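Nothing in this text is a laboratory measurement; each read-out follows from the coordinates by a stated rule. Predicted model, so just to flag it, every value in this text is computed and none were measured. Cβ atoms are built from the backbone, for glycine too; each structure is taken alone.
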Structure P
């Protein structure tokens, strides 16, 4: 068999997309190798949520271009959010790329490789799928599952937070039909999975539009919990504005639902939250947490925090530290703000000095 080397940057959905592409390529005659030097195909699945991720990706391609020079028949592809964001512009920065595929073209990876091999011409496919819903065709899997298995249930985002590139790189929210999700969960259990992790950029927005048979997110959780063999159920990532009373109650009702919620806050100051277009206040976020704890008193909470957002004052940053201490998150993912191309916040003055951002980041980590 030919060999493919896969490198994945970014979120769990990118990991799931890479697993899917590996499976599709396996059925096209490729096995995975852990060594670039042995590969016939190098595939880099990218992230553009932060500037640092992009820098790592360009650095990687800079370090491997010699492989292409030594082996002109080697095929190199770039997929994921950076592919969607920059498209054909990437061919100028990385001229030895053979193909560029946006996230909506995961299923087309075999066809892309085949076309490049046949035509010897680079291709760029990064248009969005115009279907109202989201489907992942069933395909025979070749190995037993890991004890934990990812299952994509929704893609895209309709929230358009001012700092976030996801709506522009992943498109609008589209949900998979519940019956298709149940079938994949059963398949994963049959292969040995015990824990199911439901994925989506806004996972709890599931079912809000586009489904032929409407099912709310909490109803999907109850449905999966009834599938024999599922021992643990998780989901990520949630959006505060889509948390419903029914979802909070599910923590008390569903025994296999993990006692954990990842709920990005981004800031603990109302003016900053408004500038971020988060759609909630600190008080509204705290009300969700207080209600959740009536159903699950020992719930473990994790969050995302951005420091150094444009205009963030020392006082506003202190509000974020106070907020974090009040909630007592079990873990947090903390980042310095970096402007993302095409987002509203990219038009704001990036007026917090890098040294201040780094100091604030250190303090949030120590919080």
Structure Q
């Protein structure tokens, strides 16, 4: 109960509690128990002697019979790879699309947010660790989940998007790819939030049905990724470039963590890389860290630090730099780079006004990039 109270307190302070449906709150109550069933044949692996090698992510793990991967989702069962939790999400919620975060995709629309437990990174500061740092066998999951019926209900509630978020969606690639295709064929806009630590072939496959993606750019160096996240930077950079090359809409998010990635040099490095490799029109979301998981002794990110980071991003040449998890703030808004007008005003994740017409500024007629309809 203390964890639940702390979670709700944090959400209220950030102005997000209204976006959390009752399912999320219910899943945080009580003791976690093992999922019933949910096993599904996995893709992206090969046999090697008496072991199986997972080809999904750069960990490229070699698993003996019964071994569970670092993601806690994929397992060697009798010489074949299976995935846990298929069709058994631990989160099903209605969120504003801005929470993804996506600010240039159907602003003000509501999205069906779906997540399965598990992640192939071990970020010490994880803000969703109750789900991401557990296996589907350890979380309370939906039973009798039906993808088609769920999408039908989403459309009946006039939702416009589906987003796979909160945990690492690509770990459940078989489920995510299938449901994204189904959603797209049904008229929903599929969007993906990922840490981007995934191999090229599986990522290209999972990305195909998606219209947009948010990738978390966690820090500027291999040392940061190794010590803080349990991964590597290079594959993440390559993933971001592949999204852009595929013609998908891309936004980048960075959780600014005091003492870890908030130094001026680190921020300049990340902003400059985005401009050079993804383009100046790529939105960059600077998110406030709240003390969570294994870094509870760190302070929350000062507002002044986020404002300094935003200034660095703008000075590096980025045209759309947002401040998240602080509201109200001028960094919540979208500004026209042509005339400086605030063309979309927000209070946190809530859109207060939206003056773009097909992405065009009503003042100077400058066309802003994004998916506006």
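Data for the structure
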item: Read-out P(r) over Cα pairs in 5 Å bins from 0, in percent, for residues 92-251 alone, computed value 2, 9, 19, 22, 21, 16, 8, 3, 1, 0, structure in P, Q; result: Q
item: Value 15.2, calculated as mean count of other Cβ atoms within 10 Å over residues 52-59, assigned to which of P, Q; result: P
item: Entry that produces 13.7, 39 once Rg and Dmax of the Cα atoms in Å, for residues 100-179 alone is calculated, selected from P, Q; result: Q
item: FRET efficiency 1/(1 + (r/R0)^6) of positions 108 and 212 (r between Cβ atoms, R0 = 25 Å, to 0.05) derived as 0.95 - corresponding label from P, Q; result: Q
item: Structure (P, Q) behind the derived value -11500 of helix-only ellipticity at 222 nm (-39500 (n - 2.57) for each DSSP H run of 4 or more, over all residues; to 500); result: P
item: Structure from which 35, 28, 17 was derived, semi-axes √(5λ) of the Cα gyration tensor in Å, options P, Q; result: P
item: Mean count of other Cβ atoms within 10 Å over residues 260-267 from the coordinates reads 21.6; which among P, Q; result: P
